[in-house]
Structure 1
Amino acid sequence: MELRQCGKSNLKLSALGLGCWSFGGGAYWGDCNQQDVDAVVRRSVQLGINYFDAAEAYNDGRSEESLGQAVKGLPREKLVIGTKVSPSNCYAKTLPQHCDASLRRLGLDHVDLYMIHWPIHPHSIRHFTKDEAIINNPPTVEEAFGALARLNEQGKIRYIGVSNFGPARLEEAFRMCPDIVVNQLPYSLLTRAIELESLPQCRSLGVSVIGYMPLLQGLLADLYPTLTDVPPYQARTRHFHWKRSQLTRHGEEGVEEETNAALAGIRTIMKARGMTMAEIATKWALAGQGITCCLIGARSVQKLEDNVRAAAQPLPAEIIEKLNRVTQPVLDKLGNSFDYYESFENNRTR
């Protein structure tokens, strides 16, 4: 497994990282067997994956607990553990407490990468708490990154990162903390918005990008024959008409025609290459300029091994160009907003 350097730091991440959102089970992902988690994590390490990504918000902390159980007994030097603090918990007094709670759940004395999960402003925070006092008086960017710097000095976190920070938010954060090494952002054949502004900005600042949802929660794994077969939780993005799911928040008409055409084009290319859709989508995401690590989820060792095989051989440049062409209309329609769950105007990343 290729190791890629994070910007100007000494941190190195495997090209594929393991996303741990499903660990611990919950309403979104359903039940999750700890024995399966243990097997997947151990096999990941054997295959050269070193990065494991969690968050305090994932399944109310159970993701961290499950990952903590899975890494017990594994050589710490082979693991890069990343987790995230919710923006609602970024006050100077509360952020250290939440970091300590994450460490307890993980069973570790430090994490390698600690990220603020979404930008710090009322609209973003509203998705993490119903406490109007916090929503109306959010933490300041200064106190949040000041607290992170102190945690770094104390040895509780090795590196500081952010997640879902749009260009203006990242610029603001970087002024406060030029030591930011990572911005974790959505990136797939059908979610290419970060190419327009964020990837060039991150390259300019020396900030690496961890790409998440390369298979767009199954849409790019060819799990669904048609868009009407996509389950409600997965049909909430701006690709779909707002009526497609009662869980939808964006209220937009969607880009279903362009998405269908893109999927048809991807299927044509993958069949000509003798690949699965998941394989070609993963290879494409790994080839993105400025993508240091691409997060994949795996419920079984078999799925994990399939993903690792997909990463083994890069795509030829001409195939990348063909994939770019067939998915360009989706990018054109959705624009530069990479918050795929809110309307273009209601983007939480700005």
Structure 2
Amino acid sequence: MYQLDTVSGRLSKITSAKVGNPSYLTVTPNGFIYACTNTKTRNEGSISAYKFNPSGKSLTFMNRQESGGENPVYVTVDASEKWIINANYTDAGVSVHHLNQDGSIGAMVQNIKFTEGSINPERQAGAHIHSALFAPDYKCIFFPDLGADKIRAYAFNAATSQPLQNGANPFIIANPGSGPRHFTFHPNSKFAYCIEEMGGAVSVYVYKNGRLDSLQRIYTHPETVTGGFESSDIHISPDGKFLYASNRGKENNIAIFSIGENGTLKPVGYQPTLGNHPRIFAIDPSGKFLIVTNVNSSNVIVFRRDAVSGLLTKTGKEITIKNVSCVQIAKY
């Protein structure tokens, strides 16, 4: 854990906690931190709970539960903070655990598996759930499936004992071989955006009442770059004016798009991440800074974000964390 100086952009280390091979984490408004753990560990996979004390700046391990499958890669919590939903990539599926009143992780109540693949025999021999994202009203949740080229959708009811329920539109079909990965909603709740790892593109959808209708598909790289894409993460600035998408592999940059009033994207530029393999990045709540984690080069870079142009400029001092794979920013 680091503290972000919101003037200089400098990161100062506060504390740390050891855990087995973490990959992704999420932070709740109540100060709980949930992490995918034992990732890429054969026959294992777990989710772990921590409590952060802002006044004492301490991080306390609470408990750990099995994730219900191998290679957990994404975890999220519903608005009521009663449920935690996890996405398993290798042993493809989603698991739902009850959250106890003290924030610790309770029993698993659902574990839904998927098997179907798509057209790429090397990457898509079977399903690979890569993320889990609630709709703005928390009445449904979406699971991009890289292996099946689908965005799976479930209705969500926090008041029931098994909150994931079959919905009217069980999935949205993506371009064959595109590999849907991460997903985000516009702050106005009218549009949704999915980054495709293998296709190197962002698909734009009109969102209404649990339904996604295709609006646009645009590449996250210049026309001079062809094949071998490794697009990764996607986020929108708090003001809803710009979308950012990370590209790993031979590009190692963040593609910047302006967002029109109709939800469509227009390329603005590309910012090198000054490292190798930018898996996850995050924008701070004020929209002033963007922080990116470069896994293979083990460095974290803070960029200052221009609110008018959307462009990024390195600021502060980069820090080194071995194999750093995820960053989340919370204001206390």
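Could you tell me which structure in 1, 2 was used to calculate relative contact order in percent (Cα under 8 Å, 6 or more apart) as 18?
1
Here Rg and Dmax of the Cα atoms in Å, for residues 69-236 alone has been calculated and equals 17.4, 52, so which of 1, 2 was it run on?
1
Taking mean count of other Cβ atoms within 10 Å over residues 29-36 from the coordinates of each of 1, 2, which one would give 19.2?
Of the options listed, only 2 reproduces it.
A value of 0.10 was derived for FRET efficiency 1/(1 + (r/R0)^6) of positions 13 and 173 (r between Cβ atoms, R0 = 30 Å, to 0.05); which structure in 1, 2 was it taken from?
Working through the options, I get structure 2.
Give the label, chosen from 1, 2, of the structure having the highest value of distance in nm of label points 7 Å out along Cα→Cβ at positions 125 and 285.
2
Taking helix-only ellipticity at 222 nm (-39500 (n - 2.57) for each DSSP H run of 4 or more, over all residues; to 500) from the coordinates of each of 1, 2, which one would give 0?
It was calculated from structure 2.
Match the computed value 54, 44, 40 of Cα extents along the principal axes in Å to one of the structures 1, 2, and report its label.
This value belongs to structure 1.
Thinking of 1, 2, which structure, once distance in nm of label points 7 Å out along Cα→Cβ at positions 133 and 213 is computed, gives back 3.3?
The structure behind it is 1.
Laboratory data are not the source of any read-out in this text; all were calculated from the coordinates shown. Please read these numbers as outputs of a predicted model, since none were measured by experiment. Cβ atoms are built from the backbone, for glycine too; each structure is taken alone.
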